[in-house]
Structure I
Amino acid sequence: MNIALIGCGNIASIIARKARNVRIVAVYDADEQRKNTFAAQVGAHASPDLASLLEEDVALVVEAASPSAVRQTAQHVIKAGKDLMVMSVGGLVDPVFRSQLIGLAREHNHRIYIPSGAIGGLDAISAARVGRIDSITLETRKPPGSLGLTVASETVVFEGTPQEAIARYPRNINVAVTLSIIGGDDRVRVTIIADPATRNNTHRITVRGEVGTLTFEFANEPSPNQATSLLAGYSAVALLERIAQPLHF
């Protein structure tokens, strides 16, 4: 499968190393040096701008840049006749923008893919939503440095909604927005803890509703940039490989 990448950072590097049966045809990044270096490493075309990237013969564009990049590029990708994979799910936190993007994809008969990222259990949560979901809580625990903080002991640095969380920590808490999309925007509450005693990114999710109580916990090894869980990058690779397969879980 031929793909293009928006963003040439951590996630793009994982895709380049790990994805089988995927050819990176073109890349774009606002950082010219990073774009050119990455393009040379993977044998891709370094597109000078988004418009040039979208002229490439690819079926899928993978956004791996930032929530703001999602807002700036997603609609253009769909209008150009490409499917879209969104890694920076925080860019979809606004339900109005998200609804407009989904409507555009439906109109143009294209798909928007969201990898599971740093968590799992999304199949169970989506099944639970067939009935009634009363609440979803997310407790995220991270090393202080990954949040840009220095604290001497375990410290709650945030409590609130996914919308508020992604505004404060746009590169650290995409998980919260994924849960709000799949479970319902008004049901999710987020707690973020800076913990100097941990080196893992830990997410504990509790869902309560008609089906009972579902609890998931993920203690993830960080990827090289320390802000993102390695599992998040691997989830992108797994989804790319799954798209091309006839058997789907």
Structure II
Amino acid sequence: MEQAWEQWWDAFVSGFARTVPPSVGTLELALVLAGAAAVCLIPALWRLFGRFVTIVHELGHALAGIATGMRITGITLRMDQGGVTRGVGKGRSVWFGFWGYPAPALAGLGLVWAASAGWGRASLSGAVLVLVVALVLIRNAQGVLILSGTILAAGAMVVLVPPEAQAHVALAGGLGLLLGAARDWWNLVSVHTGRRRELASSDAFILAQRTGVPAVVWLAAFAAMIGGCGAAAWTILA
């Protein structure tokens, strides 16, 4: 057990070094995009990957709140891919409320950039560190289970995936988050167009209530951020 821990720790620490950027051909990019689409469109896979998207969504709220002086009191994650981040203080509640849906797309863009710039391996080690820190904010048993499972999966990649392949894993994760952000946004649109009984949980609805700006404007703003991240990622890969 001690030897296994030392092996993982060595792989984790060494992962923060910059490596040679990977060569990604057209075929690999097509396969990675197909895989990313699969985890976002196939219901059984989305039930798993969508929970990771929710984690990033809630961390987006948390980081936005911290940046404006809020004290984050806790994050709740549910098995149905729902989540809530709560905070108190004099932070800007609109800023706090906005950054949930764009966060997975921004994280996805960051992973794509990191992979293409030689920091793909470092991004996986960094992701493990962020998730471990986030664990202290979780306030329910389901959330602890979801986040712990995600930490174990990410940690396993750090030690089991060969170093030269970790940038490719980061690229796949980044594209998955970009498409996952779009899938999550579309689900939000469906709340406003067909599942209006769920409106009270919609970030766009909550922002509209706080500001008087129609929810459709906030939906468009989310879409612009997600689309902009997708365009930026495509520019990096082109």
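The numbers here are math on the coordinates, done by the rules we state, and not lab data. Since this is a predicted model, take the numbers as computed values, not measurements. Cβ atoms are built from the backbone, for glycine too; each structure is taken alone.
From which structure (I, II) was relative contact order in percent (Cα under 8 Å, 6 or more apart) calculated, if the value obtained is 20?
Structure of origin is I.
Tell me which structure, out of I, II, gives 37, 28, 12 once Cα extents along the principal axes in Å, for residues 6-45 alone is calculated.
The value was obtained from structure II.
Assign the value 2.4, calculated as distance in nm of label points 7 Å out along Cα→Cβ at positions 38 and 134, to the correct structure from I, II.
Only one of I, II returns 2.4 for distance in nm of label points 7 Å out along Cα→Cβ at positions 38 and 134, namely II.
Tell me which structure, out of I, II, gives 1.4 once distance in nm of label points 7 Å out along Cα→Cβ at positions 86 and 110 is calculated.
The read-out comes from structure I.
Which of I, II yields 29, 22, 13 for semi-axes √(5λ) of the Cα gyration tensor in Å, for residues 30-149 alone, as computed?
Comparing all candidates, it corresponds to I.
As an exercise: helix-only ellipticity at 222 nm (-39500 (n - 2.57) for each DSSP H run of 4 or more, over all residues; to 500), calculated from one structure in I, II, equals -10500. Which structure is it? Walk me through the intermediate numbers first.
Numbers: I: -10500; II: -24500.
It traces back to I.
If distance in nm of label points 7 Å out along Cα→Cβ at positions 14 and 190 computes to 4.5, which of I, II did it come from?
II
Looking at distance in nm of label points 7 Å out along Cα→Cβ at positions 126 and 142, point out which structure of I, II has the largest value.
When distance in nm of label points 7 Å out along Cα→Cβ at positions 126 and 142 is calculated for I, II, structure II comes out on top.
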